[in-house]
Each structure stands twice: as C-alpha cells, then as structure tokens.
1. Suppose distance in nm of label points 7 Å out along Cα→Cβ at positions 363 and 395 works out to 2.6; of I, II, which structure was it derived from?
2. Starting from the value 0.20: which structure in I, II was FRET efficiency 1/(1 + (r/R0)^6) of positions 163 and 299 (r between Cβ atoms, R0 = 25 Å, to 0.05) calculated from?
3. Taking 38, 30, 20 as the value of Cα extents along the principal axes in Å, for residues 219-290 alone derived from one of the structures shown (I, II), identify that structure.
4. Given a computed value of 159 for volume of the Cα convex hull per residue in Å³, which structure among I, II does it belong to?
5. Using distance in nm of label points 7 Å out along Cα→Cβ at positions 99 and 475 for the comparison, can you identify which of I, II gives the largest number?
6. Taking Kirkwood radius over Cα pairs in Å, for residues 155-458 alone as the quantity of interest, name the structure among I, II where it is greatest.
7. Taking relative contact order in percent (Cα under 8 Å, 6 or more apart) from the coordinates of each of I, II, which one would give 16?
8. Out of I, II, which one gives -22500 for helix-only ellipticity at 222 nm (-39500 (n - 2.57) for each DSSP H run of 4 or more, over all residues; to 500) as computed from the coordinates?
Structure I
Amino acid sequence: MPQSEKSELYKQMMEKLNEFNPQSWKDIDAILMQLKKPLESRQVTGTHAFPKEIKNGIAFITYDYGIDGVSIEMTKYATSLQNFVFQNTEPKIHFIGGDFYPQAETIIKPEWEKFHLRGSNGWGKWENAFWYDQLFNEEMSQNSQQSDKLAREIWKQAVSLSQRLGKYLAENNIGLLFPVNICSNPGNLALGLCIPLVTEGMDLYVLNSNHDYYWEGGKPATEKKFGEMSGPRDHFFRNYENHDFFSFFEKLYPWNGAKWIQTNINKLQSDRLIDKYHFNPTKVFELATSISNDFFTNYTKEDVKSVRLRMAHILSDGHPIIHPQAVKKHLANLGHWMKNQKPVVCTCSENLELNPTTDETIYLLQPTRVIGRKRIEKDVELIGALLQHQSFRKEFDNNSKKQIILHITGPVPIEHQHDLEVILNAFTALCEELPQSVSNRLFLAFSVGTEEHPVFPEKGFDRLFIHDIYQLATAIVFPSETEGRGLPIVESSAGGIPIICSRYFPVEVFDGVVGKTMSEEEQIKYTLFPEDDFSVDFLNRVTDLLLYPEKNKKINEHNQTAVKKRYSEAVMDANLQDLLSKFD
C-alpha cells in the first residue's frame, strides 16, 4: 500500500471517529462492530511468502520498555524479523510505547526507531492508576452514571491515542503492527480500544503477541468454588456483572480482526481462544522464545570473576567492594527508594563489606522483577533451611569466609512495593533467627535491571548483557507460583547454570518448557523447589549444587544441548517467517 493511500485511510479514520459520540459501553461496542471488517472463513495455508507491504515498516507496541521479560522478548522478535524481512537492507523497525526506561537502551538497537506515545503506559503508570482502579478495583454498576462516565472517558482517550498512533503509522508507512501483551493483559483499556480502532480503520496487518491473559489466575466470584483462594487477576472480573461493559471488554482482549494473527506462548492459551472464544484455528499459533548464541559460551572461572567484579561496581556505585545497607534502614526509607530505584545490597548489620568475587561466595540469582507471584520470599526460606541443615551448616561454620548472596535482578513495579516488603521482612526475620557470626555473611542484592555503570570505560570494563548476568550464579532460584512461560528455566539451562524451580501453574506450561513429553535428549533437567517443607533429600541435593557444583557438570552440559535443539535463533527465524506467510 503506497504511503499516500495509508495517509488517506488515516484521514478517513479520524473523520469517522470524530463523528461518533458514544454515551455508554454498549454504544462503543456497537461502534466496534460497525468498524470491524468481516472475517475470512476460508482455510489459510501459507505460501512461504509474506505480503510485500510488510517490508515498508514493522512497528512493535507495548506499555513500556525496560529489561523485563516482555521487552527482552520483543527485541528477539525484532532481531529475527530484521534477519529475513530486511535482509541486506536498512531495517524499518519501530518501537512504540508509553515509556522507555534507561535500561531499555541496553536491548533496543540504535538503528530501531522509538516513538513515545503519551498516555499509553499501563496499570499504576496509566495516570497513577486513576482510571485502572475505577475500572477494575471499584464498583461500576450496569447503567449507572459512573459506568457511562467511564465509557465516555475511555472513548475520549482511545480517540486521542488513535489520532497520534495512526499519524505515526501513516507517516512511516507501517505495514505490520506487532502489539505485545496490550491486547491480552488489560493495563490500559484506552490503548486496548485504540488498537482495533486504528488497525481496522487503516487496514493494517497485525501479528498480535499475547504473553499473559487477564483470565490466567482470575475468574468471577460467581464461578469460584466454596473456599477457593482469590487469584492474582480476580480484579479484572470486579465488574463482571456489568454486562454491557464486560461484553465489550471480552471482545477487546484479544481483538479478533480479519487481518490479525494471534500468537501465544503456550498451547493452553491457544486452546482457550479457539474453544471458548471461537477464533479461527488457522489464525492462532504458539511462538516459542529463542536463546541468543551468546548464552552457549563456555565461561572460565576467571570469566565468572570478571562478571562478578563488574556487578560489584554496579551494586556499589562504582567501587569494587560493596558497602551494604542494613535491611531495617532500607525498609525505613523504602518509599523514597521506590521512586528512585538504584542498585542496593542489604545485610543484617551495619558497617559490613562484601566482595562477591571470592571463591567462597555462594551466589543465588533470581532473574526476575519483584512481583508477588514470583514468591521470592521462598528463596529466603530456602537459605534459612540450608543454614539449619547439618551438612551445609557445618561447611558454613567451618569456613568463616563462606558467604551467601541472594540477588534479584529486576526492578520493582510501583504497584508491587508490598511484595518487596514481604521479601525484606522475611530477610529481617532470618537475620534475627541466626547468630551474628552467620547472619553477617548473608547479603540481599537488588540491581533493578542495571547492566553497566559510568565507571566502566575508565576501568576498561565491557558492559554486562543478560547472558553475562546468568554467569554470576552458582544456581538460579525460581519458585514462581504462575508463569506464562518461565524463561529463566530456558536461559539458565542454555548458560549451563543449574536451576531450582517450582512446578508452577499452569503445570501444562511448566511441563512444556522442560519438555516432559519429549525425548530424553530434549528434556531440561532441574531441581524441584518444594511447595511444602524442605525435605532432607532436597536439602542434600541443593547442598551438593552449591558446595560441590562440579557434580552437576554432566547435567549442565545436557541442558545446554537440549536448549540448543529447541530454542535456537534459527528456529525463531523459521517460525516467524512461517507466521507472516499466513497473512492473506
């Protein structure tokens, strides 16, 4: 499609949107049905060629960009598309979002364009959750003035977003829009509405990527069994009884457009779209992750020390030796730190030092953000159990230089401050249970997504990348309650680092990631993080992993081979090329 034609479609779209004046959710629903193009019913088989106009430009869009799992995954998609869509040509790849955090500079390539779409961030960052709370955390009765008022406001915001997003897409002649998670996880309803308005109005191809759905870990109160625990996403069903609202809401998440292809990260998600929401099976697929070839590098002992030294400079604001902060002091100042998150290391007492490069360091790495469902406090419980376990404690008592670092790599979303407090309080309680001779050798580190420091160039240090970060670890800890995929399992295995992980919900997803039904050579081997008490056998196994890591060498090598077979960059290139060929 020529740019002039796209610009004309944009002009017509805005004229039409400005004519509408909806007064309720039902009115907005009717407008969507009026704008929606008829779905094709014919079988789509793919021709191994994709529409030529996709080469005009590809635009990714999500709420914000940092070094969270979604952002990292998007850059993998972009790199793959650059490999074959823009082979031997300048890549016309755009990233659109409500915010671009400094950490995103480490993963978004300089040749990719960025566009800040104001008002499109989600959850607490969508006008300080003002609209989000009214939609999902407060009562909004059917036919009430409050319900109609919110409908008018969301429409107004959606039209404003459509005006600015559509203009950018037209000016850059974008042929493919690639939304990630914004049409399945409702962090900003106005943005969720904007996407179908723009893509229907401008006749765009859409490859819609869904990592998390609002119904994963959430359901209406009317569908809960007696005594059933609340789920982390139950709040999305707060206004389930407002039928006009929820009928409209379900249509958006995700939108079933004629030129849309849905990609999910597990088969359960795809099955639900097809079986419950009647999506065409020829337009619904799973897209596996890919692992950079850099993960498979064989690191020497000196390489690991180099990575730890660079991380020490990050955690200490430019110094090789870290001077930790007492955990109680950090808790007292937590509100201020949350607004300006910088790397910090906590310990049980004042005036301690930490050198993470020593051979006596046991390094437990939790490569995630701080979110309740990650259950990071269980890592602290594991450390406590190990220090009560005879064979581990004996080694710890006999070697006064032995120390344990628990390092959480990601930032803390503002709405998850309470989850951080749970971790810090668990660490405080552990400190108080142990003699000072032991507790003073426990350290809790938060690098908040930071992978370099201004002092690096003058010291001749290379910046750290995600594959380097994994090499910090003696073992990865990952006791999640729920996951859409569980990327740390794959990444740690690619890096040859043992992982202690829970069999999270949905268990079918976990089993798929570790390859439970696959051949032995394709299965990932792991240590299961128990849901209940830590058994003696489990603690013996973890003691061996941490104190005698050479015992796990064959398993580590096996996991690297298994991941390379299933998750290479070449596999993603082939998968995305096949997906683009499915467009009519």
Structure II
Amino acid sequence: MKWATLISFVILISAHFGKSDTNRLCEHFTEVKEEGFKAFVLVALSQNLHESGYEELVLLTREITTAAGACCGENPSADCSKNEAELFQSAICASNEIVNKNNLEDCCAKTGDERHQCFMERKKSIPRHKEVKKTYSAKEKCEAFKDNRLAYTGAFIYRFSRMHIMMQPRIIIDFAKRIGDLAEECCAQEENLDTCFYEKGRPVRNHIASVTAQSESLCAISKKYGERVIKAKKVAQYSQKLPQATADEIADITQKITSSVFTCCSGDSLKCTKKREQIIEGICVRDDIVSRTKHLAECCKLSNMERGYCIENMEPDEKPADLSEKVESYIKDADVCDKFAAGKDLFIGGFLYEYARRHPELSNQMLLRIAKGYEDELTKCCATENPPECYGKADEKLHAAMQDNLSYFQKMCAFVNTEGKAAYEKLMVIRYTSIMPTASFEGIRTITYRMGGIMQECCAKDQSKLMSCAEEKLSDLLDETCAENDPATINKNVEACCNDFYSHRRLCILNMKPDTESAPPEFSAESFPITEALCTMSDKDSLTASVKLLYEVVRLKPTVTMEQIKTLTDGFNALKAKCCADENKQQCFETERAAFINTSKGLLTA
C-alpha cells in the first residue's frame, strides 16, 4: 500500500468537511484505498473505545470499511454524504455490546452535533492507558510480521493509540509505517535479528519518542500556561524561520497557528485537520510573503499532504542583508520606557521578533528567557534616574546568558563524544537519582535513555544547530514528564520546577541539589543482583544492569561523591571480570558478592 497516500487521509477528509451534497466517503475511500481507510478507522476506534479489545476493534474496523466501500457501489445510500465521524459513531452505537462495555449509552442517545460533542467530551475524560510492555524476541516479531504485515502494524496502532488518545492519527500512522519498515529490513536477514532491531531500531525509537514528546509537550504547555506562552513560542520559532517577514506578518501567522494548537489538543481530529489545512493554504497563497522566502516557497510547491510537515520542520531562511547585528532600537533609543509603558506585551513581542530573526542558532526556550530577561531589565531600569544608561547594558547581560547556555551543551557534547552515549546516560542516572531518589528505576531509566538519544543526535549536528536541537528536545521531554506524573509525589523541588516559568523549567532542574529530605530506603542485599548471569548478558542487558546498580547506590545516599561511585563501580567491574573468568562462577560470585556488599554498605551508610 502507499503509506504516503495513507498519511494524507487526514488532510483529504478535511477538504470536504461540512459539505452534504457529495459522496465524500467514496471520494476518501478511493483516494486512500481500503487499507489506508482501515488504518485511520483503527486509530479513531482505539482512541475512543478503551474497554474494547484489539480483535473486537478489528472486526468493527472491517464493518466500517465495508460500509464506506459500499459508497463506491452503483447505488450509494444517503449516508455516504456523511463525514467520517458520523460513520464511526453510528457504527459504534449500533453495537449494544460495545456501547454497554464502554459506557456510551448517553452519547448514543443523542444525534448529530450533540452526539459528536458527547463523544469528544467523553474522550477527554478517558485516562491514559499505561500498558505493561510485553517483550517479544526478534524471532517472534519476524514471525508475526511475515505472517501478516498489516496485522503487525495494526497491533502497534491499537497499543499506541490507547496510550496517546489525543494524538493526531496522521502521526500514529506514520509511526506504524516506520515500525513496519524496521521489521521488513531486519526480518530479511538470517542472523543477528536482535542486534538489528536494537541498533536499526534506535533512530526509529528516538524519532517516535521525540515527535511524541513534541506533540504532548505542546498540549501540556497550552493547558498549563495558556495562549500567551504558546504564541510567544510560535513567534520565536517562525521569526527564526522567516526572518524576511515583517512583525505584522509573523503576528498574523502565529496567531492562527496558536489557535490551531488548542483545537488539535482537544482531540477532535477532523476539526484539527481542517483548521491546519486552512492555515497552511492561507500561508501559501500569500505571494507577498512566499516570494520573499526560500524554504517556505519550496514547501508551498509540495502537495497538500506534504506542506504541513515541511513548514513545521523547515530550516531558517538566510537573514536579510540589511539586518543589523543587534536590536539597537531596543537598547539605545531614549523612548524605550515610554513604549514599554504604553503596551508591555506588544513591545516585548516586538523585541522577541527582532531578536529571534537575528539568532536562528538559539532555542525557543533561550529566546523566551532572553525576552523575559529584557522585560525584567526594563522593569528595573525604567524606575531609575537614568533608564537609557541602565538598559543600554542589557544586551551584554543577555549575550552572557546565551553563551553560558551554549557552553553547557558544548561541555555535554564533549563528554558524549569522548566517553560515549552509555557513559552519558550513566552520568544522568547519577544526577537524576540524586535529585529525585524516590522516583522508580523505570522512570529514571526511561528519561536518561531518551536524554542519551537526544544528545547523541544533537551533538552530531553543526554547532549552529546544537542549542536549538538539544534544548528544545530536552525541554519537550521535561514537559511530557511533568505532565504525565504528579511532581508533588516525587519531592517539593521537582514540583517547584514543574511549576516554574515554561522557559526556566530545564534550568531549574539543572540547578537542583541532591534530595536530602526524603528518607532513603533500608540497605538491602537484594538491591544488588550480582550473579553469574552477568557473564552471558547482551550488551543492552549488561548496560541496564550497571545502570540499575548506580540507581540503587545513589538512592541509598543521594549525596554520594563521584569518588565513592568510582570505588564501587571499579569494584563491581573487577568482581565481574574475575568471576566470569573463574571455572566455578557460581561460587566465585557468592563469595565476592558478599564482600562487595559489605564494602558498599560501609560507604553508603556512613
């Protein structure tokens, strides 16, 4: 099947949304083909029917697909002029078993827009499904894939959609394509299947994690901080991408994009897609803007299905030749305080636009911190006897903050490039366990593993893209983490950081001290699973074992020093090397483990 065509399905359904005089179902069904239609239906059902199992939804998907396919027959019914939401909901409500199982009696008693709104409100109340991941061997994956690729990717769509009920179907369907392509590549090999899925799967996992974090971060920010922060973020982003555009043009574009964020985060896929398509079309018909750009002009030449993704991910255009190096009117003009007093938000928004279009190398978060820093400087300086002398120094302070931020990422990249990704992950395990020792190992491991992937990706980029890559992706991860968990259950410091200004969250976490207030767990020998199994572990499992040891050590003593950690890790590595070379491995591990645990206890309970 043509997956690019499949992904365009969500765009196509919006083109006719609201019309009632066309056989829209046949048009859509013909365009995306049967399997494409099935994929979209399966996402929609999986997101709405949490009490229904996979097999049940597959059967319902087939019924809905058959009904849509019948619209392309010789005598299509009047129902074929309905939109997809009406078709889905009618099919759901026709099954008493599904209605009762999913508590949909109230919604199905309604009709038309009232029924649709009822489904949307109910969808918002569905708790996120945190499915226990079942681990399959590479051999099992390949057997399932070779037996039926569509069933293989369909099972992924079902699981992922249940865990991300507000995510746009086009994103989930793209993920399913990548999962299928990975299996196709690895399962074509005769040997090293596990290695292939692990190594070749890394960029796939990183992409899914990154896009998911970006999508969920945007919705979490919109919910927690509201329109002002979303618009500021978009002004920074598009001022960088389109430095030739005027402030008014950027304001118009970002206002429309901001409004679409709230629509898309509501979970109404049809309205979201319609709005996105209208915005993209509205941008691309603006010849006065497009003609002055390079990358936007290239994106607007693409098909409807490709434009949106292209615009969201396009590189910044070259800065206008006559653009000054500094935002001089904001640091030299004598009437700055008068303009600031006349309209603070408008004035700071203009500063953000001017600073962002001059600095495509900065992250959105850094730009927002700079805007906030400038606002704070004006608040202070405009109350002094000589404001121009005071705010004239603002640019130096802001530049210093920018350099400090860049320096941090450069140091981290130097560590990653010298010591490797695994060493960086271990360093982050030590760091994050020390500031949140009550967090679960699974939580710490997930965060630090993803941080390792982010830094590995971003450190490979040109220096001019390092900060924008690393800080934005790390911030997305942090936003997702704060939204998914109740920070108050970890400790008050984490809670405070999650409630800080959006652009300051990451720095707040970075500056946290080890948690010395939470009671450490009792020292237990069971926390040190050191057995002969270490000798036959895969590289992946061996890394997990060493990371688990670090986690247990640090949560017992959050203030443990790096010297103490080195003493313990050197002892662990020596023990492993000695016993794995011993003929009687079991006896060696039993003897050496006891000595190692005694040493550890002495260091960690002193």
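1. II
2. Computed on structure II.
3. Going label by label, the one that fits is I.
4. I
5. Checked I, II; max of distance in nm of label points 7 Å out along Cα→Cβ at positions 99 and 475 sits with II.
6. Once Kirkwood radius over Cα pairs in Å, for residues 155-458 alone is tallied for I, II, the winner is I.
7. I
8. The correct label is II.
Computed from the coordinates by the stated procedures, all read-outs in this text should not be read as laboratory data. None of the values given here were measured: they were computed from a predicted structure. Cβ atoms are built from the backbone, for glycine too; each structure is taken alone.
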